[in-house]
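*Asks:* I've put the structures underneath this note.
Nothing in this text is a laboratory measurement; each read-out follows from the coordinates by a stated rule. Predicted, not measured: the structure shown is a model, and the values here were computed from it. Cβ atoms are built from the backbone, for glycine too; each structure is taken alone.
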Structure P
Amino acid sequence: MARRFGIRFQRRWGQNFLADRRQLERIVDALELTAADHIVEVGPGLGALTGELARRVRAVVGVEIDPACVKALGLTMRDHSNVRIVEANILRTTVADLLPAPYRVAGNIPYNLTGALLAQLLEQPRPPSRIDLLVQQEVAERIVAPPGAWSLATLSVRVFGHPELVLRVPRSAFLPPPRVDSALVRIVPDEEPALPRVILPSFFDFVTPFFQARRKQLPFVLSRTRGVSGAEARARLAVIGIDPARRAETLTLEEWRRLYESEHGP
């Protein structure tokens, strides 16, 4: 189909189109679609998933950055009156304005968009009711990791909701095939974040250095960022019940909240 519409795979947009029908069916089944759903699809590409969504839900809005794909979608989706294609950069799009609430977000996204896109979706005042995205398998595994193996991405998601790795998709399912396998990760946002929205920028500024020095114990980073001695940093951690010998990846969301509030106030 790409050849038919004169589409060249754009490396700058991280295009890897889903081409395996059996894997597509697995993904569609995993989405648990209903006839009442409103879906924003990120990067519909040539419309493999778009057509399946259109047959199962009330409305689909596909946000596609590639003008050639937008043109192709105009033809392949012309018989689906419940599909609208928007030519835009998803990172510069107010997704909540595209469909009435509650709405969902789904898609096969470029790997390099994962962090920025999740942040944009989750930080909106009116976030999706559910997010299902095909991302790099390693990233999906980090997002759903239990305490003891958290990354900054894990924490960033857990502040807003609950992630789940739903299924794995081999690289052979895509054209051109990427160098790594994919996984469908699901995030169900909570009604409100675990921390007040007003402090979230400050909270993430506070925790980021700890993950940038993830091999270091907590007192090392705390002393450098707060301008205190190592002994003082260890004492501050002990007061709030956190072992000073621990590292950033081992803390739970509740422990991060305690550490932040101990340094900034509740």
Structure Q
Amino acid sequence: MGIDSLFDLSGKSALVTGASRGLGKAMALALAQAGCDVALNARSADSLKETTQEIQKLGRKAVLVPGDVADETQVKEFVKAAHQAFGKIDVLVNNAGIWEGTYFLRITKSDWDKMVEVNLTGAFLVAKAVGRVMLKQRSGKIINIASVLGLRGSPQAVAYCVTKGGVVQMTRVMAIELGPAGIQVNCLAPGLVATDMTKEYTKDSEAMRQYLSKVPLRRYGQPGDLAGAVVFLASKASDLMTGHVMVIDGGESLV
């Protein structure tokens, strides 16, 4: 098998949550560029129009499956829609997430609950629904999106750290349980990436100066920096990998 064919996703179909912007959009486009048809999820169908158009320009199919990942009924409905659209789901990119940053003693229960519902429970519900589809197929690749903050602590990020740490542990358990059915479950853990969610931080020149002084590559990420990794984990090239946490952070977690 040639190297190119290892990364070829022609004939494959994927479901990407949080696909309207940022990392989700970039990863959906990367999968399409590799030949994959993509079902796109976000809470609003209107927010997915741009991603849809860009995928269609690549000659791939794009299906809108809007819904709230924190609502189990809606999750079941949009996973069913994605499955019906393509007849299978080969790849799940479990990406939807939110950020609410404040100190441990200041975070409200409502903000805590919101983060847990979307970042952790939402990831669980989507993975469970897609996992049932893949179990019947006896194949599939699930890519959960965590964060380096799921691997270490950081001030003003207690709920985010906890939920992303939970995604890491969920990945490991899923890999053990679903592996015998031919389903691989891996995790991407990006560092700071320039998205709408991080724009207030990246606009702070002093905060950026301090942050970048500690990062070996002296830069933060762009959404496209995860493109190669997501295609790798979705392709034959990663067929012997499961339960792995792939850190993409410019070396941030080394120091």
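*Asks:* Using distance in nm of label points 7 Å out along Cα→Cβ at positions 83 and 139, single out the structure from P, Q with the greatest value. If you can, show how the numbers build up before the last one.
*Replies:* Details: P: 2.4; Q: 1.7.
When distance in nm of label points 7 Å out along Cα→Cβ at positions 83 and 139 is computed for each of P, Q, structure P gives the biggest number.
*Asks:* Sticking with this structure for a sec: Given that distance in nm of label points 7 Å out along Cα→Cβ at positions 179 and 243, derived from a single structure, equals 0.4, which label among P, Q identifies that structure?
*Replies:* Numbers: P: 3.7; Q: 0.4.
Computed on structure Q.
*Asks:* Have a look at P, Q and say which one yields -10500 for helix-only ellipticity at 222 nm (-39500 (n - 2.57) for each DSSP H run of 4 or more, over all residues; to 500), as calculated.
*Replies:* Values: P: -10500; Q: -12500.
It was calculated from structure P.
*Asks:* With relative contact order in percent (Cα under 8 Å, 6 or more apart) coming out at 20, pick the structure among P, Q it was computed from. Don't skip to the answer; put the middle values down first.
*Replies:* Working: P: 15; Q: 20.
Structure of origin is Q.
*Asks:* So if we calculate mean count of other Cβ atoms within 10 Å over residues 59-66 for every structure here (P, Q), which label has the highest result?
*Replies:* Working: P: 23.4; Q: 18.9.
Of structures P, Q, the maximum of mean count of other Cβ atoms within 10 Å over residues 59-66 occurs in P.
*Asks:* Can you spot which of P, Q the value 14.6 was calculated from, given it is mean projected area of the Cα convex hull in nm²? Before the final figure, lay out the partial values.
*Replies:* On the way: P: 14.6; Q: 13.6.
Answer by label: P.
*Asks:* Out of P, Q, choose the structure whose coordinates give percent of Cα pairs over 20 Å apart, for residues 27-122 alone equal to 44 when calculated.
*Replies:* Only one of P, Q returns 44 for percent of Cα pairs over 20 Å apart, for residues 27-122 alone, namely Q.
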